[in-house]
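Q: These are the structures, in structure tokens.
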Structure I
Amino acid sequence: MTPERFDIYDERQNWIGTAPRHEVHAQGYWHRSFHCWLVRDEGKQRMVLFQRRRDTKDTFPGCYDITAAGHLTAGEQLHEASREPEEELGVAVPFEALTYLLTVKQQLQGEVRGVPFIDNEISAVYGLCVDQPLEAYTLQASEVDSLYEVPLNELLALFRGQTDRVKATGIQAEYEDSGDHGPLSVADEGASGSAFPFKRVIRQVRAADFVPHGTTYYTEILEALHHVPGCP
């Protein structure tokens, strides 16, 4: 299989060439990514959805993260990145339906299975309202372990430090290689409607359990999600 390649940039966002994914994260080259946060309206309450990354990921495995996101491959334009919600969650949506929120530059780093990485990203962030229950999503086996939702105001309070944890309701795919991710409160097992069987779960989630995008990133995005147009 041909290694995935990204366009790489200097500090001023000037294009300087392309490099394979592993080299981009090893050397800390600047590259572009697409973030899409999904919300759902339940009466007057807005819910925000987020995923738990598979434990097999090469950066931040097992962390909670953006509903759907991904890198732009070499030569790919931003409008083409709207493929991410469909690939990861089964939500096909035209780029024009997304609401632009903001663009952020982030410098993240860590170590996975003894291999250090530096993730320097320029990320365009979008929001979208989708009127469907969690059971209607199709989780991508290589990327998404589980999908959760929390009232937007409660998640905002978490990242503002006004509470130390929130209760998240979700669905966890039962992949053949799934391991134990800690205690689960199971609301309903054996449901179907995804590419794999899944079970309903309830978790107590802390801010520290998320990919460390930073408090400012999360609070600015969550505040902006209040202004995403409601579902048609």
Structure II
Amino acid sequence: MATLGVCEDDAAIRKVLVRGLRQAGHEVVVAHDGREALTLLGADCPIEALVMDIGLPDADGRDVVTALKAAGQHAPVLFLTALGATHDLLSGFAAGADDYLVKPFELKELLARLEVLVRRGAGPRAVVGGLTLDAVAHAARTATGEVLLSPTEFRMLAAVLSRPGEVVRRRTVVAAAWPDGAEVSENTIDSFVRKIRAKLDGIASPVRIETVRGVGFTAREQAADPAAGPTADPAADPA
């Protein structure tokens, strides 16, 4: 039996989900919207899989998942949604989905899919600390301040932070931040990264996004002295 997270705003569907999961012997942590999911289902919540609705009233469920992953919550995710087009599926997987189930759905199928995700599990991951993403406000926060991000900036940053210690390829960042099939130039990607870095420097972020030439981007922790204000990293690739 597992501890599972559920974020679903529709009361009737949520009731069916929670009752079915509990009858199957699982513990369930329930969130009603994106804000509550960020509060209840973060890295400290010991869930073994997460069922996430995409069409939440206050946020896109895909943004909520990328924010949770960036904060260190790496439980496998099953997106539950009415959006079943190919581009919707691809955007969901780009946001970190492990599985996808389109409404209306059979509860037995959902239970079977969750059991597979729980067995597969999520391996231990390094966590880049000190920087929090808010998927509802599209904001980044540190102990010294907050900065608002555009939806594209938020999704690019979340894509990199959700894989701490790894080099995230440019195509992965593009898939997370732009619609499927969008043609995005290298200069556009680099321009957005520069904007993200400038915003993070403005709140003395302990995390910096570094470029790995010819490959992509990685998140690195850096020593930060809040009293000294933001500083640039002369060794970092300016692009």
Structure III
Amino acid sequence: MENDNTLDTSKFVNVEKLKPQSFNDLVDANAGLSFEKQFVFADVIGDNGWQLDMGTATIVFGDLSFPIQVIGSLSFNDNSWMWGWANKQSGIPESLLLQSNKLKQFGETHSIKELIEPHFNVEENFEHKMGMVACGLFNSKSYYCANYGQGTLVVTIDDTKIPAIDKNKLEKVLTIFPQLISAIALDHKQALKNYLIDRDFKLQILDNKIEGLKDGKVITAKFDDLDRLESLKGKL
């Protein structure tokens, strides 16, 4: 970006994420970067189908295998969610349920009922929201929703074969975030704020605008009275 003498960088500050008060807060806090990670992972696995190997605790795509943690599963029959730690009949090894159990503990600490109740009915895209939360809280490389016909198994994946997000590619925010909010119901303003925090931006937050500053470059988002995104632009 060319020098902009009107830019007062002193108004931009480091902002921390708020303590979550609800499951929706957790989704808003983790959706942005987790969603971007899905694109990176999709490039790695291509159009290969998946196979699960509980014996080696891996998920396999073609010639690539990745270690997993099992978070939980969504049943298509009644659109209900069951936590991995609650799914005793499946015989999932405890070593694959470390994150699932930690999420339960997190829910107990922060009084978030969706993380505590073992089995409950959910709304559309809940499995992706849960995957995004787990991926964000554990800083995993990706999450994956493995459709097995009668439902979807949600796992997180962490492996050096998956590239990390390049946080220097600031323009990604301009393309990723609009796709995110068209796919998942979110608080646009909170989700973008947290996404920019995760990408190491300093912020200036106003009533209907968020500006993010990084490396002398600025991303500006404007919102309507319901905090829905109206415009997202960058001086990159």
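Q: Among the shown structures I, II, III, from which was the value -4000 of helix-only ellipticity at 222 nm (-39500 (n - 2.57) for each DSSP H run of 4 or more, over all residues; to 500) calculated?
A: I
Q: Using distance in nm of label points 7 Å out along Cα→Cβ at positions 107 and 155 for the comparison, can you identify which of I, II, III gives the largest number?
A: Values: I: 2.8; II: 3.4; III: 2.2.
Biggest value here belongs to II.
Q: Still on this structure, please answer the following. Between structures I, II, III, where is relative contact order in percent (Cα under 8 Å, 6 or more apart) highest? Provide the component values of the computation, followed by the final result.
A: Details: I: 21; II: 16; III: 24.
When relative contact order in percent (Cα under 8 Å, 6 or more apart) is computed for each of I, II, III, structure III gives the biggest number.
Every number here is computed from the coordinates shown, using simple stated rules; none is lab data. Since the model is a prediction, treat every value here as computed from it, not as a measurement. Cβ atoms are built from the backbone, for glycine too; each structure is taken alone.
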